[in-house]
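Quick heads-up: structures coming right below.
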Structure 1
Amino acid sequence: MSTWFNGEVALVTGGSSGIGQATALAFAAEGARVVVASRRSEESAETVRLIQAAGGDAMFVRTDVTKAAEVEALVAQAIQRYGALNFAFNNAGIEGDAFIPVAKYSEATWDAVIDINLKGVFLSMKYELPHIVESKGAIVNMASVAGLVGGRLGAAYYASKHGVVGLTKAAALEYADKGIRINAVAPAIIQTPMAERAFFHDAALTARVTAMHPLGRVGSPEEVARAVVWLCSKGASFTTGHTLPVDGGFLIP
């Protein structure tokens, strides 16, 4: 097992599936002890089981990232169990109603997407940062190519991810003099349950969105996970406030 994060502690929100699960496994493979957080207990228990089966150390804390008390309790339990917090990947998110124009977008969907995708990142950082300052660690937030360009339909998703990019920059500037690095990743379309719901239920739509990536395919969760782990590593020691596209060339055209 590599010693990139030997014995250090990484927290992953939205760790029950997709990119979150892949990143939890990637942190563990690099020697980190991992705290998995999500609202889905059964799936998150499977993430923990996979880490433990590979010889790693992990725990699960059921958490709704839109609720300050639950996020505060999550971080407190991580500290109680492991004594420190070195890294966090604030990944929990939803897509909302994927193809609804602004004038027909419900207020309830808007609130839900902004709450989880943006407020959830804010609350996570709020409670993580005092401990990450102490450990001189790093944070990575989940943005999206939708946070770097505009697009038709799904307004709340675009707005939330643009917000994550701005929040990441603001926090990176605030904490740079404390030696803390805060970055984000911006995946294009990745083969996850979220993408399956939005894009992969129709052959013509699948072909269309796949063609938007010059590499000729969509990405895998593991490819995003490797970017997150690198941003937390000493290999990215002079990188902060950056949103790293993991997009198969999506943003080039």
Structure 2
Amino acid sequence: MNERLQKVMARSGLCSRRNAELLIGAGRVVVDGTVAHLGQKIDPETERVEVDGVPLPVAPGLVYFLLNKPQGVISTAEDTHDRRTVVDLVPRETRVFPVGRLDQDSEGLILLTNDGDLAQHITHPSNEVTKTYAALIQGRPRPGEVRRLADGVELDDGLARAISARVVDASGDNTMIEIVMGEGRNREVRRMCEAVGFPVVRLFRTAIGPIKDGNLKSGGWRNLSIDEIRSLYGAGSA
């Protein structure tokens, strides 16, 4: 059913109807590739709305959960061995799926949603939406060994390269390093660290693109704000 564009925009949480009208009047709103006009009606289920070039999720029923995944939980919607999955930790009123994966032994932030467009944007390698990890590794690597993670490490499925890698804490027998990745192959960070001679003791994802939350407890979740959703749509190189 068609609705007035400013009403749809206001319902998304971006702004009030009055401010939506101002955005439309200023030519900052595009619907399916065409600049919108005041009084325009759209079908929010089928038409794509962008504000300042960034998609605005307007389809009804979209949900976005940010979860702090604990160790031992599977990053799938279902598991044939009846193990606990990330979907078990968020509300079940709406069917959602995880965006990307964290292996069973890893912890940290993962997004669950029913917004397929956003999931595609985040996971497609060409967009290079970054994921940031804190990795506790065995031993004390030299600066050159840490740099190898960014220079490139040859794995059995090809060259793997971090966008950046740096030491965060080297005060104990183990070392904490921060690794920023632009892709997400299976257990890639663990395999890279092992390839340079420093196996991972513990791995935690601290950020997905611009989204961070140091206050979210293990196993806890929250809804993303509309600003966070749009920042994810705007993240990456595409």
### Query
With distance in nm of label points 7 Å out along Cα→Cβ at positions 86 and 206 computed per structure, which member of 1, 2 shows the largest figure?
1
### Structures 1, 2, by Kirkwood radius over Cα pairs in Å: label with the highest value
2
### Message
When distance in nm of label points 7 Å out along Cα→Cβ at positions 94 and 198 is computed for each of 1, 2, which one produces 1.4?
### Response
1
#### Entry: Given -14000 for helix-only ellipticity at 222 nm (-39500 (n - 2.57) for each DSSP H run of 4 or more, over all residues; to 500), calculated: source structure among 1, 2
1
### Query
For mean count of other Cβ atoms within 10 Å over residues 22-29, which of the structures 1, 2 scores highest?
1
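Values quoted throughout were computed directly from the atomic coordinates according to the rules given, and no laboratory measurement underlies them. Values in this document were obtained by computation on a predicted structure and should not be read as measured data. Cβ atoms are built from the backbone, for glycine too; each structure is taken alone.
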